[in-house]
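Since every read-out is calculated from the coordinates, none of them should be taken as a lab result. Remember, predicted model here, so these are calculated numbers, not experimental data. Cβ atoms are built from the backbone, for glycine too; each structure is taken alone.
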Structure 1
Amino acid sequence: MAEKMAMVVSTNAIDKLITVFNMALGGASMGMEVILFFSFHGIELLKKDKSGDSYQKPNRSLEKMMAHPKFPSLDQMVMMCKEMGVKFIACSQSMEFMGLTREDLLPVVDSVAGVATFLADAGDSKINLMV
């Protein structure tokens, strides 16, 4: 059985999201099962219709780094994660509070589940992180 990494993603700050995806890609490339549980502000990334204020803006140094032609966009990082088998779970309670349905989310979302379901998955994870 593969080792497991579970992360709670509750931010829409670009610098933190980049960290989440770098960690997820690193774990997946090491053969780990990686589960990302998106709650509250983290769900902004998973919405089909994103407004201009969906993300917390990066600082100038990060903006400069992100402008580098080899630096992947958040959308590219999401697709890289999906190609590596990373699971995306949207928090059902957060969605309810935000007035969202499954149809409001991008197809990269594997499931909508509650905290108890995530905790059952995370219980046997070698690495548990909250960002």
Structure 2
Amino acid sequence: MKNCLQLRLLDNDLNQLGYGLKQVAKTKPIKEIPETGAIFKEVNRINQEADDQPTTLRISMDAKVGIKVGEFDRGGKTRVATVALDHDFSDCPTLTPYGIFLPQESELFLFFVQSKLTADCIVKIKLIVG
């Protein structure tokens, strides 16, 4: 009880000194830095150089945050009557989307991993892709 009173007094003192709670202002990202054009020019040059070498394979890989899979209401719409669960139950499986894109072949491989996305898991996925 004494600690709560002390915190309340401290809050009052801070408010009187002008240190009240304020909404945090979001910063806007810089649209483009002066070096952006040169950076993309160099990336394009390196990509073209890799594309010109038959022994080089250019790939793009990305993983996203895991998603719980279940009958949840995420604010979407459906044409079929559906009843959603009212909680995200912890026993529902979580899938992590992982993609590999081969730009020269315009091929995209999507994987949904139920385990943790570790380096070993990524190597196994690459073995599947070939």
Report summary line: Structures 1, 2 compared on distance in nm of label points 7 Å out along Cα→Cβ at positions 16 and 72: the greatest is 2
Report task. Identify which of structures 1, 2 gives the largest calculated value of relative contact order in percent (Cα under 8 Å, 6 or more apart). Result -> 1
**Report entry** Ranking 1, 2 by distance in nm of label points 7 Å out along Cα→Cβ at positions 48 and 96, the structure that comes out highest
**Finding:** 2
Query raised in the report: Where does the value -0.30, -0.44, -0.52 come from, among 1, 2, when log10 I(q)/I(0) by the Debye sum over Cα atoms at q = 0.10, 0.12, 0.13 Å⁻¹ is the thing being computed?
Result: 1
